[in-house]
Structures are given as structure tokens and as C-alpha cells.
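Dropping the structures in below, format is C-alpha cells.
All of the numbers you see were taken from the coordinates with simple rules; none came from a lab. Because the structure is predicted, anything quoted here is derived from the model rather than measured. Cβ atoms are built from the backbone, for glycine too; each structure is taken alone.
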Structure I
Amino acid sequence: MAGYLATRSASGTKTDTPLLETPQAISIVTRDQIRTQGAQTVMEALHYTPAVSLESYNDGAFFDSVKIRGFDAPRYLDGLRIPTDSSMFAVPRIETYGLKRIEVLKGPSSGLYGQSEPGGLLNMISKRPQDRAHYEVQGTFGSFDRLQGAFDIGGPVDKNGELLYRIVGLARQSDTQTNFVQDNKLFIAPSLTWRPSVDTSFTVLSHYQKIDNKGYQQYVPGQVTLLPSAAGRLSRSTYLGEPGHDRYVLEQSSVGYAFEHRFDNNLQFRQNLRYMEVSNDMVAMRGDAFMAPRTFLRTPILVNTKASNFTIDNQLQADFRTGPMTHKVLAGFDYLNTRSTNDSKYGAPVSPIDVFNPVYGRPIPPVSSLFQAINFDSRASQAGIYLQDQIKLDRWTLSLTGRQDWASSNVNSIDGFFPPPGRYVQSDSAMTGRVGLNYLFDIGLSPYANYSTSFVPNSGATITGSTFRPTTGEGKEIGIKFMPRGTNLMFTAALFDIEQKDVLTSNPSNPFYNVQTDSARVRGIEFEARGNVTREFEVVAGYSHLDPKVTNSIAGNSGKYLPNVNRDQASLWGKYTWYDGGLAGLGLGAGVRYVGENYGDSANALYIPSYTVVDAAISYDFGYLRPDLKGFRAQINATNLANTYYVTSCRSGLAYCGLGAGRAVLGTLTYAWN
């Protein structure tokens, strides 16, 4: 897949369907876009994607947090859900260098994937073995003493191409914009494909990754970052934890396979399977309470979490005709089994630090003095059967999807406060689906409409011991896609209305328990354009406006905006590459991102202003200079070129705010051959 434009998506329908015939908004970030924008994380790769709210915590967060159309987005790798624990710490971080593309499905998608929030989901597609030999090595260096090496090699093992291999690896040692916080990583992803015939393939996919960072993903006080302060403004580089004491280690591994067999031209079977596990070990002195004008009280915390899951998805696809209609029928069964453990201890806010003149080395409370906040073992499973029929009649395509799910959970809270000690057993079932219709004109214009539903099972119980119903959602969307014939450019516009009911929220009489009363509604519009204006000029543009409102709230927040959801976003990235003349081989890129205001609390008392940042890139292909330099490529990327100071979000009050990333400049030298 070359360039910024993808024309097909396997995520939207789980079949190889053109985007123009898929009645749903789907944004696809290609490998070329990730590379030319120099995205180092999945969050950075999504910076130019409309209706996607990022950085709900802060720039230094050790986990990815993505909201699509106002709702938290579940994350998938190669079509299978990745594990997570309830605290969001034992969550895999997927390496962008190991990805072929990132697909963002917009709107409720439970009809094919089961439990998920109604805003959409994120599906990351791994690099896989290819039938041609390829070799690439690269080195990256730049801001914050970053040293990074990576390689991507693969091709046929035998002369007949029956066995193919690929190995992708990366190692990084780097500081960050915050003193004493590092960004170190080791990543390796071997894969092997066996093709005994043209109709059968079996691909083993695996990876191992370890992130070992000294330091904590600190929160900063909004009183000296977000609000005007006579004492001044906190520097991005200031660390408010305890150097030499704080640590964060995330280790993850996975192994699985993708099997495909075509019985004939009309019938094929696919099976995807994976086991993945992840563990987190964190110790930190976390800032928790600000005392004017410049003192931050810190809390000692210890968090040890683990999560794992086994997931399998079986798909049988039949293509046939009934009279004038062409059918693409997909029948599937998938199963997900997840286990997570959480052992978290906290202390009282102590050990004050001066945010403008930090002095480290103060006494740290012993572990024996900390109280057990969380200690549980959780098991959950989901089994689902689904059926989809994509019916084509002339230029019409009608997509019908239905799914039945059975979900169960068993949470054993040994001690702590969340959840209160006890065993919580829950069983739920839900039926979801989607109906969509589109018409494809000769000129490449495709208007569409869809209606879809979602559900999310809830564990735990009310203060009286009653279990919770699943949280349900529904979405309505109309839109238009346009890919002018003979071009490599696509425009997408959508108008949507999403509702979510039976949302859990804290019980006002006892915050350690939940009640199920709240509901929310998000209406909005979005626009996206991507591809080639000319051979030399590539663009990615997007705009979205959301109206994310709470429609029912036991806390009296009805009519308020959902917290940490950017109401407006606008972005434009363009790159011009010379292929002829004296400047042949040179590429210049630039982008601007506007992220609108949001609120840091449910009562909308904490206002987070908008911000705008500018990015830039320059690249050169040395093969245009001399034939013997073919394969050498240099690139420099600068993010937040103006070094704009901004707050990304605040959570649960002014003490838990996050600072956005400042200016960073990275240079990359790549050599590729085959």
C-alpha cells in the first residue's frame, strides 16, 4: 500500500471490500503516512485523523488513550482485541514501526466485533511476510539524546516461495522533555508464512516488547500550567517525582496465526488466533495535591498489574448470485477469554516539593505504611456468532449484519477499596447489528447511510448487590465518499448521531459503588481528504465538530459536555516531492493541527483551551544524486515547531493535568535494498 490513500479495508466488513462500497466512515493511516510524518507512537500517527481525541492523560503517558467520536475506543491488533486491565496500566503499547497501517472505524461496531463503545474502534495491522526479498536498516537520533536503531528484513526462504519470513526489530534509548523520565524500548517481531498452494496460507505472527523507563508519567498542577499564576508557569522539563526511586516497566509478548483457505472461487475460510500477555511494574511519588503558591504534595504509589487474553475469530465467506443480486455472505464465530490481576498500594499525600525549585531526596514512606487500594483477580469471556450479507444490485450495495453475544465476568476482590471486597459474578447476552446502504455512481461518488448498535457488559454490583445491565448504544450516520475516476484522491464527509444508555457512574451516597443511570449523546460532522493532488503533492486533511452532551446524570450534569472530548479539530498535512530536475529526490512536508477546547471535569467547571501546533519534514532520496547511493534516504521531522505550550487535559481536578509535547526534532537515515 503506497502513498497516503488506502482504497480497501478489511476491518469495516471483515471482507476485502472497497471503501467506496462500505457504508461507514473509516480513516486509514497508511505506512507511508506514518513514515513521512515520523510518528513514533500510535498516538502520534493519529494526529491528523478527524473525530479522534488524543492525549486524554498527558504527553508522557505510558499507555495509549484514544477517543473516537467522544467515546473510549477499544484497540485491536490484526482484528483481535488486545488485553487490558481495569486500571489501564497493563495495556500493550503497539510499536508503529511494526505496523503496516492503522484503521479507525467510526460508529458502533459491535455487529462484527462484540462488546465495544459506540464511537468506534482502532484496528492496527501488523507487517507480514512478502514474496519478494527486502532489507531495511535505519538509525534515528535527535532531541532528548534519542538513539534508535531499527531493521525490517524478509522475503522467500526457498526458491519456490512456499516459505516466507519477516523480522522487524527496534531498540531505543532516549530521554524525554521531562527530566529523569526516559523512553527506552526493545521490540522484536518475527513472522513466518507457509503457502503450500495458491489457495492456502498459514502465517505465524509474534512479537516481544519491553519498555523500561526511569521515571513516572507525571501529572502537573493546573494552578501553574493551565490557570494564570503570579508564581509563574511550570517548565515542561521539571520533574515532580523522585529520581532514582520512580520506575515504570512494561513487558508484553504475543504469538498467534492467520490461516486462510479457499475451497473454490465461491467459498473460503479464515481463522485468526492469538495469545497475548502484558505486565506492568510501577513505583512512583505522584503529585496529588497543590498548595499555593508553589508546593505540590506527593503520594507514594506501587502498581503491579498483569493481563492476558486468548482470542480466536473464525470466518466462513461465501460469494454467490441469486438472480440479479450478488451476495457476499460472512458467517463467523469468535471467542475471547481475558484474565487480569491488579495489586495497587497508595499512601497519603506527603513529601512536599517546590514546583519551581524542586529538591529531591526527601524521605519516602516505607511500603509497610501504604494501604491496599486495589487487589483483585478478574476473569472475563465473550463468545459471539455473527452473520453478514453484502448484497449488490446494479450499483446499490445493502449491508446487513447481525450478531449474538454471550459475555461473563468473575471478579474476586480480595481487599482494597475498588471494588469493595467480594466476588462479583456477571452473565450477559446481547444482540447487535448494522444495516447500511450505499449507491456508487460512475464518477466515483458514493452516498451512504447506516444504523448500528453496540453494547458493553459491566462487572461489579450496586450497593444493594444487584448486578448491572450492559451499557448499550446506537448510531445513525449519513455520508458521502468521492474518489474522482482516474485520481488517487478520496473525499469523505459524514453526519452522525450516537446515543449511549445505562452508563455507570459513582453513587453519590458511596463513591466506592456505582449506579447505572447516566446517558450521553454525541452529534457531529466530519470531513476527510487524503491522497495525491498530483504525482508530486500528497495531502491529508480533516475536520470534525462534535456536540458531546450528557443527557441524563444522577450528579446533576445533564446538558454538560462530556469531559476530555475535543469539540473541534482541524488538520492539514501536505508533502511535495520532486522527481525531476535539479531538486529530484527532495521532499518537503508541513502540517498544522488545531485541537479545540474541552472540559476536564463532568461539571464543566474546568475549561481546557484550544491549541494549534505546526509540524514539518524534509527528506532526500540519495538515489537521485548518484546510482551507487540508491537505497539511502535521509529525513528530518520536527513536531510542534513553534514549541507551543499547552495543556492537553485535566482529570478529576486541577492536580491531575497533563502538558503537551514541546518541540522535538528527529533525524533518520535509512538504507534499503533487495
Structure II
Amino acid sequence: MTDTMTGGPGVSAGAGDVLTAEGLRQILAECDPAPLLMSLVHLTGDTTLLDEFADRLEYSRPGTHYAAPVPGALPPGQYPEDVIADIRACAAELLADADPDAQPGLGVPAPELFARMARVATSQEVDEEFIPLLLEQAGFVTDERHVPVTVTPPTDFEVIVIGAGMTGINAAIKLGEAGFNYTVFEARDEIGGTWTRNTYPGAAVDTPSHYYSYSFELNPHWSRYYPTGEEYQQYLLDVVEKYGLREHIRLQTSVLEMSWSEEDQVWDVVTRDAAGVVEHHRAKAVVSALGMLNSANIPDVPGLDEFAGRVIHTAEWDTDLDLTGKRVIVLGTGCTSVQVVASIVDKVKALDVVVRTPHWIVPERTVVHDVPEGQRWALEHLPFYNEWFRLRSYWFASDNLYRLPRVDPEWAAEHFSASRENDMVLKNAQKYLHDSFGDRPDLIEKLTPDFRPYAKRIVKDPGFYAALKREHVALHRASFERVTPEGVYLTTGEFVPADVIILATGFKLEFTTRIDIVGRDGRKLADVWSGGEDPRAYKGVQVSGFPNLFVTSGPNSAPNHGAGHNITSEEQVHYIVECLQYLLENDHASMDVRQDALDEYNAKVDEALDETVWAHPGGQVNSYYRNSQGRPIVPCPWRLVDYWTMMREPDPADMVFVPANKSGEKA
């Protein structure tokens, strides 16, 4: 990994190579024209380039391409071919004469100029409210501290972070930069969270790689537009190495329980390491970075433990397992299942895919595509190309999509889809399904969901549909009824012989309830959240009665309409650091969210979610998004820009504080 370029040499061939005219032409042919144009503005400092090309673009409001598609219209953000050709010609001329040792003519743009550039880069209107978020999330600036910083964290202000995945690593970096002492406890033998568990064939991130990374640590070297799990794990390892986090991380150390001492205003945290040694730790604050999906969801099927072959869950994969020539059954058709099926289809003798509830599946041409060499060269060597490429990756996969899971009652009353925008997703998925299986109406029927798009996660096809067409592959719309030593009886009555059963059945939704957490007055978090059935949190992070406990990836904080977990991670970690600094600045020992503030916040959450397919009648379906009573407990109802804004700093009016050195006395 290399550091993000923030004003280095204007342009470089890289590794001492001389860039020929033909080499430059080939590179430019593989570059994205929008970030290329922006990079030329940075390189030269000539903002008239914006005027030259802006007048030739058609602008739209974000999201309108879903509501009113125009035949022959360009996809959102795509430049006309003549504009692309002229940008590349301009780039060839300017880059051929560029001084590799020169500084860019324009560094990080001022907000007004940045807004103008963002509109040209996206060919869409970009309202002022998005500018601070885009500057940060695209990597132009780091997150700005909002609580005044006049007090240095004392050495005895210890923070414990539970989990060393994406969020835990982020928390470690930001706590360290803010001067807090911290320790990260990780139960597994390596960092990476999800990506230490998901090592199954085809494991990959389904969010674009150039966006699914830290905004403060851009990586120009991604080999694919959607990274494999292995490559993403390596990215996290590189970040840990760069920031020197290893000395703060204790691997193979599980947090067993923790309890709040009102007298001492600290958390007593109990851990156990791989040798079985149990230790007690005292911390002023605790950050749970466990995520919400941890334990493998093993279906309760009679006879499963009597199967004579191999039963394996995708979250507990054995990399030594050889599927060559085997008869394999895969249970599930979510994101994991489609990746597994597409990856093993060429190895196995027979492949039976069992699906109880199919997902809506859409084509995504870049899911399995490598990043071309020319694109990678530009990401690494052209000034601010990487930042603008990331901005576009974020922009078209974030609040542009906010309307898609929302319900228009008048439309929904007369249509299967939830709204005109939601109907565009439906039509796209239906077209892809029918185009893929025009001669197989049986497969179309089996693969057609009975719920509206976005009620469950939309799946991007890595080759799943193509695999289902193979002669040795069969699709069953069924579930497991019982397992025998020789195979599986399905709920259709059919018997399927097998050598290997792969359970692509996901994870149990746990939030933080698998740890015994005791707050004020002896209240257990698991009890407050009804064993995880009814979790409620303030801003998805704080729970009344549990001072100085911050739950990341908490209830109703997931950006299920778009973008990725990475932005939520950064928003919540930023908020946590601001809260801790607020305690120091105001000489408080602890902060606890008021119960009425938590209730008021969640009333607004429920009201907003009532307008979505996750809660609205007609969109309801069994999904980890919802609890057993049908209440959506995972999705965040707000736009990403709204949540980002509300997480800038704590609201003291919503908190109860205990002054430092006055244990138990509430302010």
C-alpha cells in the first residue's frame, strides 16, 4: 500500500519507467474519463477545463434516473463518447508535456470549487449539504474534530475495544490519533473480522473496492473492482502494519463479561486468552466493534450430524477441503451462496442448489472484473485521480439509491413494487432473469422472489445464473427436511445424494448480546434487548443505563439502501472520539444517554422505517433485517448524509453526566 497522494509529483511513469506516447495512449484508453478530467484540473490548475466540458454534459437530480428512464439516455454519470474522446486527447497532450517533478497546480479544492468539480465529475446536481461529507469520504480531507480539544487524555483514561475487524481497527487508529490509551481484544487468531471467517471459495466483498476502504487510507492497488476476501484481508493487515497497531491488539483473547462500577465509574472487563488465563481489566470506556453477524447460523435439520460425508458452513470453511469430483449440495441463495456456486461449479461432479427464498439478483459487469493496468496506473500516479474515482464510487452507490426501498402508498396499492423507483429495480432484475433463462421457464419460476426489491439484500451476480445452466447443476425451490448418511431429503419429497453439504445459511444476528454486559443497577444488556430480539439504541451507538459503552454496528444503523459498512464505521468511531473528548473537556467521568432521548430517537426511527419495504405490508419477508415480530432492527432509516451530520458531535441535552472525582453523583 502507498500513502494517498495529497500534493506530490504532478505525474510519474512509476518505478523509474519512461512513459512512451503509445504507453500513455493505452493507459488513457483504460481510464475513467470523469476522474481523469478532474485530475487534469489538479495537474494544471486550469479551472477553465471545467467550463469547456461542463457545457457538453447533461445534468440530472440524484435518483431521477430510476424514476423516469429515457430511451437511449446514458447511464448516470457516464459522459457522451465525443466528450470522452476529447478528454483523453486533452490528457494525452497535457501529460506528454508534464514535468514529473512538478507540484500539481491545484491541491485540495476550496468547498465552492469542489462543489463545482463534483457536479462535473458526476454529471448530477450535488447540493451543498453533501460537500463536507464528500470531501471527507473521497479522501480529500480527514474527519474534522468538532468538540474543542484543549485537554490531553490522561494516561489512566483507558479505552477497551472489542474486536479487530474493520471498525475495531478504525477505532484503534482514531483513538490513538486523539491521544487515548487503548487495548483491542480479538477472539480470533488474526485481525480482519468477517474476512478472517469468510474464506470459502469465491468469498468477496459486494461493495466496490475503491470505496469499501477507509477514507483516510485510500488504496490505488486493488486488483479487482470488487475485492476478494483475501485481498481485503491483506488491505486491513497493511493498515495495521502502517499504523503500528499490533502492540495494542491482543489476539486469541475473548471478552467474557463486563460490568459497570458506579462507585469507580469504570468498566470491569473480564477476558480469557488461548491459554485459558482469565484477567480483569478496568476501562473508562468500552467500544464494542463486534459487528452484528458473528456466529454461524446452523439450521436445525434432523439427521445432519449423521451425514456420512462432510458438512461445512461457509463461515467455518476448511481451506484443505477438495471438492473435485464430489457431489455437492449448497443450501441458500444469498450473497454467499451465489459466490460459492459460481466458484465451485467447474470442480464438482454434481451440484444441487437448494433455495427456500430466492433473492432479487441483478447484473453488475464489474463484479468479477480486474482493474485494468491503465486504470491502476492512473489511480497511483495522477494527482487526485484516486480521490475522484472514489467519490464517484460512493456517489452512485449511496444516497442516489435512497428512494429505492421507500414506499409510495398510492403506487404500492396498485403494483407489486413499492414505488416507481422500486419498480425500476424490479424490472431490471426481472429482465436479467428472463434474458438469462429464456428457454428455462422452470428456473424463472424457481428464482422469482415473492417480495419487493430491497426487502432482502439485492444480490450482484458473480456468475451464479451462468452456473445454473450447466448440465450437472440442479436448482431446487425447497428446504432440507432431513438428512441421511447418504444425502438429503428435501421438503419436495425428493432425495438428493451427496458427498458434501455446504451450508451457505449466513450468521445469527447477535449485536453485542453474546457477551454478558451488566450496566447500572445490575441491568443486563441482553435483558434490555430481549436477548437481541428488540435492540434499541440512541443513534445506533448508546444504550440508557450503560454509561461510556459504545456499540458500533448497533441496531438501526446499517446503510441498507446503499454504500457500505465502512461509512457507518467511520461515522460511529468519529462520534465516539468526540464523546470521549467531551468528557475530558467538561471534567465528566461518564455520560449516559437519557431514556427519554433514546425513546424519542427510536420513535422517529420507527416512523421513518414505516415508509420502507422493510416494514410496509407487502414487503415483509423473513430476513435478518427484521426480528421475529417483524420490526426492522438492522436498517438505518436516514440518508447517509443525515446520519453523518448527526454523528459529528454529542448533544449534551440528551445525556446524563457524572462529574469526575464525584462518583455516583449525577449532574
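The table for this structure:
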item: For 150 (volume of the Cα convex hull per residue in Å³, calculated) the corresponding structure among I, II; result: I
item: Parent structure of the calculated result 17, given that relative contact order in percent (Cα under 8 Å, 6 or more apart) is the read-out and I, II the choices; result: II
item: At a computed -500 (helix-only ellipticity at 222 nm (-39500 (n - 2.57) for each DSSP H run of 4 or more, over all residues; to 500)), which of I, II; result: I
item: For distance in nm of label points 7 Å out along Cα→Cβ at positions 295 and 487 computed as 6.3, the structure of I, II it came from; result: I
item: Read-out distance in nm of label points 7 Å out along Cα→Cβ at positions 103 and 287, computed value 3.3, structure in I, II; result: II
item: Which of I, II leads on distance in nm of label points 7 Å out along Cα→Cβ at positions 351 and 495, largest value; result: I
item: Computed 45, 27, 20 for semi-axes √(5λ) of the Cα gyration tensor in Å, for residues 303-558 alone - originating structure among I, II; result: I
